[in-house]
Structure I
């Protein structure tokens, strides 16, 4: 496995950014967010970014198309500009797994060409976890944070960063910095992996289970009397959906600029009262119904249609960000069959 000394990581970033635009997790106002690397930007030591890497491929807002009406004729202008290759470094295993969920939606027929275009141009370099948080529960969904997926992966033993490529794009990234890398003994790295797994086994949510959930539990959970109490404190603010790496809902609007029409899409949330509102009204009139929809989708509807795969990766963002401390873990514990 190839490696580089930790104190030379900025040299690696400089070499990588000379070939492709590079983004890394960097601290800003006390939290970490993915930032375009420039000289002086430092890699964050935070476990995870506030918002997920999803933003790069399914941005919060994006223009889809411009068009003009001239009588009965429509002039359409494809305004997509994302055509440059880029690298995202330091993606955690939970966020990397979220792509398998998103792509069951965006790369299924008909393919979302906006999402696919960005995925084709983006290289994801993951970073193995060494200090999982008390809010982490990715292992519940079969994710090993010491063996992250991606185009290439990176590990640290406290002295070196180690790299391994999984795809052609990942190999291209490693080739771009190969002059800085050396062959390395991974004995210390294996010790770090074992220590991390030991931490994982002792986390508060280590014993959380999905055994009570899945596609065959629709009626049982949909009609549960527990939704009333669970949803009572929910503010319907949508924070959980916006920080979630697997939420994929959006709205599309047209605006008349006075010189044509702009069509754009933006993230939407099933927690909002106007979500999927149609001419006859909203199909979910109460906060209870909207609250239930979010968690039924993650735990029942999605696995029912995707061979048992759940719509959650256990990143813990909803645990740390919900203003009233209501989250998927509390729902799972409340609903699970004893």
Structure II
């Protein structure tokens, strides 16, 4: 059994992660930490877990946890992980960070966009960006895995085949993404109160959302040269889910058939990607699953392709992908503890 720990276990992403780990046939959760709830049992915070997970919550101590855990998940706000992870910890255990601290390859870019000092920039070279479908082989040998952001997961996977097959103009990419409120975390914020978000729809982080550079980093790798994207996130009055609508101009002569073939070539063997073609995805189709649903349409009038991706921001966008990363790293079937195909008809 893989002995695992979760630091930041009571947040939204942490709670989904704990739920998945408790049901995982090859895993034994042995260490759960939450600075806000030290001494309480996990099931006191989440009563639905009574009888399933009654472990006492400990103070966050990555050094201690690394001495008896095979893998530790960090579900913490950005800046915190980089102050806790050390080379000696990585020599003892695998760390999967659900935060942003090790996603970007360039420390200066991180510090510019996150407006803070990175606490362990010397370790960024050891980190692998944990987007499973694109970096599977590198993940297998990594002891520091940077779980991708939810917006980037959806946007990158939706656009990668188009760029990888050279079908679109890389300078033309526009991404509009809409997320449920759980994407903002579980901490109390006036802007996330029911009366503030209900019956409203808003853009935020316009031109400066931190996930922009993460998307650009990975799509530049797929493209084979640097690119910039226009990324705008939106808040939707629902609990969970992300829908990314991505626009790109097709290169001269590219046909709708070639677009379909590109997606099929890239994803035909990917168990967690569902291609819907012209039957465009909705967030309810992927609710509570680790699935990415991707559809597209070609507009012959404007010569653009409009590609849409949908994920559950707490599963494929956080806890589910973290478990998928763990499965890859420890040589398990990627779907272990995760349902491959779950259609939600309602």
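Just so you know, all these numbers are worked out from the coordinates, no wet-lab data involved. Source: prediction; values computed, not measured. Cβ atoms are built from the backbone, for glycine too; each structure is taken alone.
So FRET efficiency 1/(1 + (r/R0)^6) of positions 81 and 257 (r between Cβ atoms, R0 = 41 Å, to 0.05), computed for just one structure, reads 1.00; which one of I, II is that? Traced to structure I. In this comparison of I, II, the computed figure 0.30 for FRET efficiency 1/(1 + (r/R0)^6) of positions 113 and 161 (r between Cβ atoms, R0 = 30 Å, to 0.05) is attributed to I. To test your reading of the models, identify which of I, II gives -0.55 for log10 I(q)/I(0) by the Debye sum over Cα atoms at q = 0.13 Å⁻¹, for residues 129-216 alone when calculated. Considering all the candidates, the number was obtained from I.
If relative contact order in percent (Cα under 8 Å, 6 or more apart) is calculated from each of I, II, which structure is the one that comes out at 21? For relative contact order in percent (Cα under 8 Å, 6 or more apart), the value 21 is produced by structure I.
Using distance in nm of label points 7 Å out along Cα→Cβ at positions 177 and 265 as the calculated read-out, with 3.2 as its value, let me know the right label among I, II. Walk me through the intermediate numbers first.
On the way: I: 3.2; II: 2.6.
For distance in nm of label points 7 Å out along Cα→Cβ at positions 177 and 265, the value 3.2 is produced by structure I.
I, II: which one has Rg and Dmax of the Cα atoms in Å, for residues 33-120 alone, as calculated, at 15.1, 46? Traced to structure II. The greatest value of mean projected area of the Cα convex hull in nm² among structures I, II is that of I.
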